[in-house]
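Pasting the structures here.
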Structure I
Amino acid sequence: MKKQIFESCKNQLTEQISGLQTELQGYKSAVSDETKSSVGDKYETGRAMLHLEQERLYKQLAEAERLYNLLISLPNQVCKKVQPGSLVKTSQGLFYFAVGLGQVKVDDLTAFCVSLKSPIGQALLNCEVGEVVSFQQQKWEVLEII
């Protein structure tokens, strides 16, 4: 189960990276076309807008690559405490503490992929099976660490 969730996260990030790279290639072509066909102020404005969009995409790509590298560097071991890479079954749901990707569905299973830097990650960090924490005015019990 943990391996399937890991693979789903990895695939999601790979697709995101690929999509951003494709989009960036399109903007590179657009900048080239803009250079060939435009003159004057309109040219400068169009070119500046394309460069701003490219810059935004480069930032998104860098973040997606950072998350991917973080994900694949996580240990694949079962710990007694909630740590990076832990799949944790709580009384409130299933959480994979890796990177913040949100809800991931694998077969009929739904897990929430969150960072340990997130509020719930901070609340559950280093908890053991059986521990109960209070989070968002609810009691969260750690039922299993996978």
Structure II
Amino acid sequence: MDSRIIKKKLTTLTEHSTAQFGTMTPHHMVEHLSLTVKIAYKIKWPEFEPSEKQLKQKEMLLHTAMDFPKGLQAPGTNGTPLPLKYATLTEAKEQLLKSIEEYNDFFRTNPGELTMHPQLGWLSFAEWEKFHLKHFKHHFEQFGL
């Protein structure tokens, strides 16, 4: 993931940016992306065997041109954004960029590592890259970035 491109896109995001869909504020969205990046390299998710439905979702999301569907809810949130961790949007943006750098460092030093995604099961770096590309695109479109 290229943090320079993401940093450039984030410069236009403010607390007053309006969501075109969904329930997240700009601050919630940035923290949500940061958390998702951390799941790829830092937050250990319990191992599980994906269901047939989850395997089909993984195939569609990672191996077709399908975009993230609007209205999809993050696992375990019931459509309600998680409480904010950082005091300001600026701090949340800094933490997102830091998490991207740590993600890149992790997979640079562990290129063959598989890590657990909470819905899709084990993912390789290449699969995480596809996932993050679509996930970031989805949320950046949410705020017109």
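The numbers here are math on the coordinates, done by the rules we state, and not lab data. The model shown is predicted, which means the values in this text are computed figures rather than measured ones. Cβ atoms are built from the backbone, for glycine too; each structure is taken alone.
State the single structure among I, II that was used to calculate FRET efficiency 1/(1 + (r/R0)^6) of positions 70 and 134 (r between Cβ atoms, R0 = 25 Å, to 0.05), giving 0.30.
Numbers: I: 0.30; II: 1.00.
Attributed to the structure labelled I.
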Which entry (I, II) yields the derived value 43 for relative contact order in percent (Cα under 8 Å, 6 or more apart): II
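With mean projected area of the Cα convex hull in nm², for residues 22-101 alone derived from the coordinates and found to be 7.5, which of I, II does the value describe? Display every interim value, and only then the final one.
Details: I: 7.5; II: 6.4.
The value was obtained from structure I.
From I, II, which structure was percent of Cα pairs over 19 Å apart = 52 calculated on?
Details: I: 60; II: 52.
Going through each structure in turn, the value belongs to II.
Computing distance in nm of label points 7 Å out along Cα→Cβ at positions 110 and 126 for each of I, II, which one ends up highest? Display every interim value, and only then the final one.
Values: I: 3.2; II: 2.0.
Going through I, II one by one, distance in nm of label points 7 Å out along Cα→Cβ at positions 110 and 126 peaks for structure I.
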Among the shown structures I, II, from which was the value 14.9 of mean count of other Cβ atoms within 10 Å over residues 6-13 calculated? II
Using the calculated result 11.5 for mean count of other Cβ atoms within 10 Å over residues 14-21, pick out the matching structure from I, II. II
